[in-house]
Structure I
Amino acid sequence: MDKKSRTTGYVLECWPPDGGKTVAITTLGCKVNQYESSSIAEIFRARGYRVVDFKDRADVYVINTCTVTHMGDRKSRQLIRRAVNTNPGGLVVVAGCYSQVSPGEVLEIPGVDMVVGTTDKSGIVDRVEGLRKGQKLNAVLERSGMKEFEELPAVASTDRVRAFLKIQEGCDNFCSYCIVPYARGPLRSRDPEKVLEEASSMVSAGYREIVLTGIHTGAYGKDKSVGINLAGLMRRMAGIKGLARIRLSSVEPMDVTEELISLVALGPPFCPHLHIPLQSGDDKILAAMRRSYSTGHFRDLVGCIRDRIADVSVTTDVIAGFPGEDDESFLNTYSFIEELKFSGLHIFKYSPRKGTPAADFPGQVFPGVKEDRSKKLIALGKEMAGRFASRYLGRDVEVLVEGDAEGMPLMMQGHTANYLRVVFTGNEAMRGRFIPVRAEILHGDILEGQINLK
C-alpha cells in the first residue's frame, strides 16, 4: 500500500511507521492528570518517540481527558477532532477520566482508535504499536480491577523549581455530585519508599519545592496498605537533604488531623498553606452533597488552624448552583465564606454527571442562576484574596523564584510559602533561588516589591 495513503484516514496500515516516530500529548483537568501525562510522555520517549506539540502533525495523539464537568467532555471531543484534522492517518488514543466512565461513547467518536482509562497506562506504547489505523480498541480496566497504585516513570522537566508528586490514587467518598470515584477507582496509596525515592530524585535534579498530590491526598495510608499516614509520610520527607518546601495540593476537612496541624505548625519545610474544599456554606446542601461535616465543624477547624499555624493561608473550593440551592442556601454560603475570610476561592458551577445521585435530584438550578451566583462568589474570592495579600505590604517575604513574570518585562515572579504570588525586578539567574522581597505595591492579589538583602 502506498505510504502516502496514510493521510486519507481509512488506510489499515501496520504500526509502527517508517522513520522517526512522533507523539503529541495534551491534557485536560487536574494536577494528577498533568503528572500522568508527563509520565506517559516519558514512556513514549523511552521507546524512541519524539514528543511534539499537539498542534503539530504526529504519528500518535494522546488526549488525557477530564470528566468532572460537562465542559471537560466537550473540550475532550474538540481536541479529538483537532487531532484527526491535523493528521487523519495518525493514531488517536483517548485516556483519562472521560474514557474511563464512558469508553463506548468515546470509542464511537470518529477518528478514535483506542481508549485507555485512568490506570494501566504503562503498557500504552505496546498497545499503540499493535494497533492498526481504523481498529477500535477498548483498553479500559473496570473499577473492580483497580487494586494497586500504578507506578509510572519519574517525570523529567526543565522547570527545576516546583514539582508535583503523586502519592495516592482513587477515592471512596462518593459525594453525591462527584464522578471521580467512578473514574479513578478505590483508594490506593503509593509505597512510601517509592515516594521518598522519587522525592529524593527530584531534589537531586534541582527541585526546591514538592507538592504532594493525589485524588484524595489526605486519605493517604487509610487503605492500610502502606503502614503510614499522610503526616507520617511528610515527616519522613522532611529528612531529605535539600528539600526546602513540602506543600499539600488539597486535603479534605475530615483529613485535617491534630497530627497534621501540629506538623505544619513546625514551619519549614512544611508550607503554611492548606487548601480545604468547603463546597457549600449551607448545612442542608452539605448533607445533600453527602459531605461528612457541618459548617460548624468547618468553622472550628479553620479557627484551630489559624490559631496554631503562623501566617497560614486557607483556600477552598465551592460549588455554585447545586440542586436544591435556593436563594437562602446561597446567601448562607456567601455569608459563611465572607465570615471565614479565605485567602483564595476556586468556584465551580454545578454540572450534572450521569451516574451520580445528584444528577437526578429535584430542584436543579437554572444555568443563568448558576452563572450569576458563580460570578458573585468569584468577585468575593478576588476581594478576599486581595485583602489577605494586603496584610504583607511593607513586610519582607521569602520568594521561591519560578521564572519571568508574564507580561512584565525585566520582572521575575514566584510564590511565598503561604502561596502569595510576588513579582519583582530580577533576572533569570535567580530562578530556583529563595529571594527576600520587600512587598510595596498590590495588584489585585499579586504583591510587587524590591529585593531586600539588608
Structure II
Amino acid sequence: MSAASVHQVKRIAVIGAGPIGLEAALYATALGHDVVVYERGDVAQAVATWRHVTLFSPWRMNTSSLGRRALREAGIQMAIADPNSDRCPTGAELIESYLRPLTQTPALRGRVLPHQRVVAVGRPWLLKGEQIGKASRAEHGFRLLIQTERDVGAGPSERVESADVLLDCSGTFFCPNPIGQGGIAAVGERGLAARIWHHVPDILGRDRDRFVGRRVLIVGGGHSAATAAVLLGELMAQSPGAGTQAIWAHRDEAAAPYPLAASAADDPLPERRRLHLAANAVTEQPGLRFLPSTVVSGLQIHGDGAIGVRLTQRPAGDQGSAAGSADRALPDELVVDEILGLTGYGPDRSIYEQLQVHECYASLGPMKLAAALLGASGDCLAQPTPGPETLRNPEPGFFILGAKSYGRNSAFLLQIGHAQIRSVFQLLQGQPELDLYADAGDRA
C-alpha cells in the first residue's frame, strides 16, 4: 500500500526539470501522488550549458537509489557500468546517462512538460497579506500562471493550472549576479548584458573560435572562474602562437586563487583539489594575468566591437573608508573581446512574490534553512543536513528545494537535495521515518 493511499492523494506541481526537480517528482509518484513538472526550457537545461565540465562529486553522489531502481525496472541501462563509482561525470554524461532517461520511465513519462515556464504563483481569492501564517491558506490551493509556446513562430500563450503542493526546484543558474563592485552592475554593464558570458564556455570545443587569439576578461573568485581560467590556459598551450590573452579579476586579496590549505592532499574530492592546483598554476602562465583585490567599475563598447573595461583595485591591506576613498582606479582602460562574468548566482524570487516566504536578508534563501546553515563551513561536503522543519515556510505546502534553497550560498551538492526531498515528504505524509531511498537499496 502506498503512503498516498493512507493520506490524501495530492496534486503536486514541481518547478524545474533539473536534477532535484526530477528526483522530487520521482519520489512523489512513488508515493502515489499526481505530479506535473514544469520546465522553462529542455530537461536539465542548466546542466546542458556546462555539459563539457566535469563535476567535483562522483556518480554515487549525483544519483539516488530510487532513480537507479526506476531505470532498472524500466529496462533502461545506464551508460556507466557502476553508478556507485567514484568517477566524476561530466554534465553531458549526467544528462544522457541519468536525467533524460529518468523522464522516460513509467513513473515520469508524460509528467515532465518542457518549455512551460511558471511565471508566477499565488492563492485563489487570497492576497499575500491575508491570513498571515495561517494553515487555512492551504484550503485555497495554488494558482500557477504558465507561459508556453503554442507553435514554432507563433509566440507565447498563457494558461492557469492548480496544485495542492508546490515544490520550487528551479535553481539559480538563470539568475546570475552582476559583475560590478558591491553586488550591483558596473557602469555600462546592463547595456552590454548580451556580451557577457555567465557560464563556463566550452573553450576547447564548440566555443573555441570565440576565444583563440582573443583578449578575455574573467571576473569572479569561485570554481567556475577557476575552471574558465584553466581552460584558457590549456587553449594557450594548444595554440601558443595565436596570441590569446586573459586577465583574471579576483575580488579577494590573495597572491593565488586558492591557499595551499584549501588544496590539501587529503581532500575527499580529488577533482576539486586538481582544479585548485591547476588554477594556482595557470596564474603563473605567460598570457594570463591574475589581479587580486580587483573589481569592474565600468564597461563601454568600442566602434570595432571590442569592450573597454575600467578596473578598480583596493590597495593591499587597506579596507578603505565607507566612501571607498582608498580604492584605486587602474590608469589604463583594458580592451577585451570577451567577458566571462562568473560571479555566482542568486534566486529568482519573483515567482513566489505573492506567497508568504520568510527569507534571509543575507543569502535570500528560506530563513529557517539559512539560520541552520549559519556558521557552517563553506566546504560543500561539510554542510549540515538540517531537519525537515527547516524547509517549512509560512506558506503551507510551499517548499524551496535544491540550489535555490541555499539562495546565494554556493555550497550546495545534489546529495543535499536528495535529503531535502526525503524530509519534505516526511512532512507531507506525516511519517517522520519515511525513507524511500533506504527502501530502494541505500540511503541518500
Structure III
Amino acid sequence: MDEFASRLRGQLVRPGEPGYDEAREIWNGLIDRRPALVARCDGDEDVVAAVHFARDNGLPLAVRGGGHGVAGYAVCDGGLVIDLSGMTAVDVAPERRTARAQGGCTLADVDRATQRHGLAAPLGVVSATGIAGLTLSGGMGWLRRMYGLSCDNLVSATVVTADGQLLTASEGENDDLFWAIRGGGGNFGVVTSFEYRLYPVGPEVFFCNVYYPADRAAEVLRSCEQYVSKTPDGVGPLGVFGRVPAIEEFPAEAHGEPFVAVLALFPGDPAEGEQALRPLREIAEPICDLSGGLTYVEAQAVLDEDYPDGGRYYWKSLNVPELSDTLIERLVEHAAAAPSPASTVDVWYQGGAMAQPADEDTAFANRGVPYLIGIEGNWEAEADSAANVAWVRDTFAGLRPLSAGGIYLNFPGFLEEGEQLLREGYGPNYERLAAVKAVYDPGNLFRLNANIAPKKPAA
C-alpha cells in the first residue's frame, strides 16, 4: 500500500487520516459508506495505478466523477474509490467546436469554459452534476430535443480498462467500446476525459419557469405536447408536479398548494426566446411566472438550490407512450401524496434530436418513447427516509402498468429490481453490451454501477 501511495501524484486517503470523512462524502446524504482507501487522482497515470492496485488486491472498486449520482455508486464499503474530482481541466477548441473535459468535471466547469466562446455541450439541468455519470448513462438536458443527449455528442473518450490499458474510444478507434460507453454506464472502465461536440448557445438565453395550479394539469401537459409537435427538433419542455415552496418569490396564499410547472430553455436571443416560449406561459392563469432572460450559465444553475449537498435523494423513472387521462390523474394523485414538500414528479418531453439515432446506434435505448416520468424523492431528515423511499416505490408501482417499458438509468432507485430492470433500461442492446463487457472487463472489476455481467456471445 505504501508503494501504491508513493506512485500517485495525487493523494491516497485512509480511514482515520485528515480528510477521510470529506473524501467519502458524496452529494446524496442517504449514502453513508466507508471505503478502505480513496485515491484522489491527479491524472491518467494515477487512475491506471489505482485500477491495477484494486484488481491485483481483489478490492471492490468505485469510481467517483462528480459524486452526484443519485444511486450512490461513487463510494463503496471496504474497497478503493478512484476519485476524479480533482481532474477538472477543460480544453475548448472553438474553431472545431469541440471541448475535451476531464472526468471529474461538473456541468458548471464545462459550461464556464465553453461559454467564453459562445458555445455549449448538451449536458444536464443541475450545474453541480458530474459529466461522467451523466454522459455514460445518456445525459438528458435542456438541449436534448434540439441537439440530442450528452452521449450523442461524445466525439471521443479516454478510458482506463480493467487490465490497466489507457485507450481512446471513438468512431475510428475501439469503436465497440465507444458504442458501449454511450449509454452503457460505468461498466467498461474509468473514463478520464470526454470530448464533446459543441453548438452556438447564448451567452444570453430565455428561460421559461412558470407555475400553474395542479388542477389544470391535463390542459398544461397537453398544451406542452401540442407545442412540441409544432417544433419537432426544438425546445424540450419539462413538466414538474410539486408543492409551492414557502418563499417570497411565490404568493403567500399559494404556499403549500400543488402546482404543475413548465420549465424550458430557448438557447438564443432572449427577445426571440420570449416570443417562442410565450405559448408555454399562457396556458392558464399562473400561480407565478419566474420566466426571464438569463445567461446560459445562470440558466444551467436555476435548479441547483433544489438539490443541496447532503440532502437525501431517492429517484426512479419509467417511460410512457402517451399522456392519457389515467396517467395524468395518477401523476396528480401521487405528487400530492409525497411526504416531503421538496419531492416532485416530472414529465420529460423526449423526441426530436434524441430520437433520431436508431436504438442500435448507441447503447442508449428506448429512444422512440415520447415521455419519461421521473419520480424524485427529496428530503432532509434521516428519520423521514423510510416514508419517502416508500412513496417513490409506490408511485413507480402505480405508474408501471401505464409504461411502455424502459427506464432512464440515471434515475434508477438502487436498481433493487436487478437484471430485469437493467434489461428494460438497456433494451435490445443488453446482450451486445454483455459481449463488449466480456472483452474489456471479463472479471467484472467495474461492477459497482448499473452492472452488466460479462457474457461472451455464443459461438
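State the single structure among I, II, III that was used to calculate distance in nm of label points 7 Å out along Cα→Cβ at positions 54 and 374, giving 4.0. Present the calculation step by step, with values, prior to reporting the outcome.
Working: I: 2.0; II: 4.0; III: 2.6.
Going label by label, the one that fits is II.
When Kirkwood radius over Cα pairs in Å, for residues 86-333 alone is calculated for each of the structures I, II, III, which structure yields the highest value?
Values: I: 20.2; II: 22.3; III: 19.4.
If we compare Kirkwood radius over Cα pairs in Å, for residues 86-333 alone over I, II, III, the biggest value is for II.
For structures I, II, III, calculate volume of the Cα convex hull per residue in Å³ and state which one comes out highest. Comparing I, II, III by volume of the Cα convex hull per residue in Å³, the maximum is at II.
Readers should treat all values here as calculations from the given coordinates under stated rules, not as data from a laboratory. Only a predicted model underlies this, so the values are computations on that prediction, with no experimental measurement involved. Cβ atoms are built from the backbone, for glycine too; each structure is taken alone.
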